[in-house]
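Participant: Multiple structures follow.
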Structure I
Amino acid sequence: MPGYIRHLSGTHGDTSRPRVHVLGLGSIGTFAAHSLSEIPNPPSVTLLCHRTSLLDAYRDNGSQVSLETREGQRLDYKGHDLEVFRGGHWYSGAEAANDGSPEAGTIKNLIVAVKATQTAAALEQLKHRLSPQSTILFLQNGCGMIDRVNAQLFPHPTERPKYIVGVISHGVTLRKSFDIIHTGFAATSLGLVPNPDVGQETLESNYLLGALPLSPRLNATAYDYTDVFQIQLEKLAVNAFCNPLCALNDAENGFLFTIPETQRAILQEISNVVCSLPELQHVENLRDRFAVDRLEATVNAIIDKTFHTTCSMVWDMRAGRETEIEFINGYWVKRGKEVGVPTPINGELVAKITTRNQS
């Protein structure tokens, strides 16, 4: 199908529109950046490149972000700004190769799509540009990253940026840097994380919560935090079964249909933990929503749709990269300890993946 190119006509000095920075330019970060471009009256978008080679990759891709739709149409968006991390500082793309002044302006809106394990370290490079007036959207797999960020970077609640949890279910494949394929249309769920030490911002007054649902491709909905947290836990339950078992067996998702007893045992632990979480005790029908039978049905439906898919943890293990196990099964182990619920199988999976990773 014919391609389509849209020029955003944004420059780094343009202050007339809101600006959104994107950190983590894999499949999901690139998808988010592309989706921002489809918002009516789109914001200025800055792509944060943690290595200079990404600047070259952007130029090699025609200085644009490209997406191939499920129907085969190619959509290209130009006009993004880039910043490159070099020598401990961020520089605009135009200054990356010379001795220009580093960027120091406050970041108002930040989308984080780095791997869960890299979150705190990546944000540490931007901490001096974040303030309580900033909003960070965590658009990642796993749970527990915000706790890590608070502990390491923002221990004082009144000094923290505002946080949004994002759960994305779309299928997106990275063909090369800044070039993605939208393989499966689904939904994105957003929720503002409450901070009892400061006044809560309404959904309407937060730019990201108001703007992202206007992107038709992102298909985003803003929820109360309790609702999006449950959506996040449902996805985490799926990943806690699928990722480590496929990784340990170097298998496609279809393999998971051969181990129903293991599936039920893992999901039983997860069900027990969720139903004991103090922050969800007021939720009606919690036990029904996170009953083992319902979790199994959810998992099996996803496995059926992705039978021949190889999950990200398998690729990480094959490449010798650090996995996100700490923020998947490790999260269930951590929360289980907090509420007095044993999670021996999840704990064993964390240990096995960690040992295999280190060897």
Structure II
Amino acid sequence: MKILVIATWYPHEENPAEAPFNAEHVEAIRGQGHEVRVVHVRLGTTLAMPAALLDEWEGTPVRRVLADPKRPLTVVAAERLLHKEMAWADMVHTMAFSSILAALPAWGARTVVGRGRPWVHTEHWNGVVNPASVSPRWEKLSWIRKVLCFPHIVTGVTGQLATEMQKFARPNAARVVPCVVKGRGAVAPTSFATPLRLVAVGGLIERKRPLTTIKTVAWLREQGLEVYLTWVGEGPQRAECEALISELKLNDQITLAGSVRPAEVAKHLSAADLFFLPTAQENFFTSAAEALAAGRAVVATRVGGFSDYADDSNSRLVDEATPEVLGEAVMSAVAAFEHVSAEDLAAPIRARFSPEAIGRLFDEAYTAALARA
């Protein structure tokens, strides 16, 4: 089939770390033999418009268009483009909640005149499950989730997310299609030598709790455990993190690596003994799943649907985000997993979340959408 993917977040040369999970879902769909085009709709001007308006990302053609509500003509132009691209497609597939809002006018206009298309929507965002975790403003506006009633099928990357989406969707429309988790090369064995090497992957933002992570490293040092932490990711709390690292005299024990391409993330995971991120809210928690696919056990807070796959067999999850509780969880993970084969940790995750497995789930979603359209 011809699949038109509409996404308000998508990787580009200036920021390859912008929603890589969308591109990985596209790869899984293409792997099933479908022809895919992507329209990346940049809503507003909070984020800069990518320089290349027409390019390819990992072999998929991507057209990028601005839709700024403060400049109505850009919105009109974007809707015209989507209307035209929908005429080409057999299936419309939106990714990310705001993409529904971008696609709805063009899809609705075509549907009214009998030229609509089956529509599948895929959601990754924690704001759908827990609006309060995003902002007080979104909590007040979260009634907008009612637009989930328009797609014929909606998919969430966790069971928790799919259950929440079903409250707003068409009857029996919600299903689980997880994120793709790639096994990038052979699984490297862990060493659990001195120092213990921890890795965190995520933005330097309040929700990811980088300051708590840094304080936990300090607590572990106080207990006599030598630890080295690499944080992969960028964000507005970098200066605050750097100041805390200096204050706690952890400059030789923590590296803030910044934003890197997925292949570099994989190298950082393989160099670590454990993945450690005491995040405040997640859905699928892709970085944790990628760590498990690299054979690295996870230490995290129990705050989202990733308990679909993270359990005592491969992780240590805690309910309190204090340095003491988190530090004890790290030490518990060392005791539990230092003699467990990294390959044994990785194999179930690699099979369950492979591009082929996820592609088959999307095919099932497309079949269901076609039957409902």
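Participant: Just checking, which of I, II has the largest value of distance in nm of label points 7 Å out along Cα→Cβ at positions 88 and 224?
Facilitator: II
Participant: Computing mean count of other Cβ atoms within 10 Å over residues 32-39 gives 23.2 for which of I, II?
Facilitator: The structure behind it is I.
Participant: Right, next: For which of the structures I, II does the calculation of distance in nm of label points 7 Å out along Cα→Cβ at positions 16 and 64 return 2.3?
Facilitator: Here the read-out was taken from I.
Participant: Among I, II, considering only percent of Cα pairs over 39 Å apart, which has the greatest calculated value?
Facilitator: Between I, II, the highest calculated value is found for II.
Participant: Also, quick follow-up: Taking 20.9 as the value of mean count of other Cβ atoms within 10 Å over residues 304-311 derived from one of the structures shown (I, II), identify that structure. The partial results should precede the final answer.
Facilitator: On the way: I: 13.9; II: 20.9.
It traces back to II.
Quick note: the coordinates plus some simple rules give every number you see, no bench work behind them. The model shown is predicted, which means the values in this text are computed figures rather than measured ones. Cβ atoms are built from the backbone, for glycine too; each structure is taken alone.
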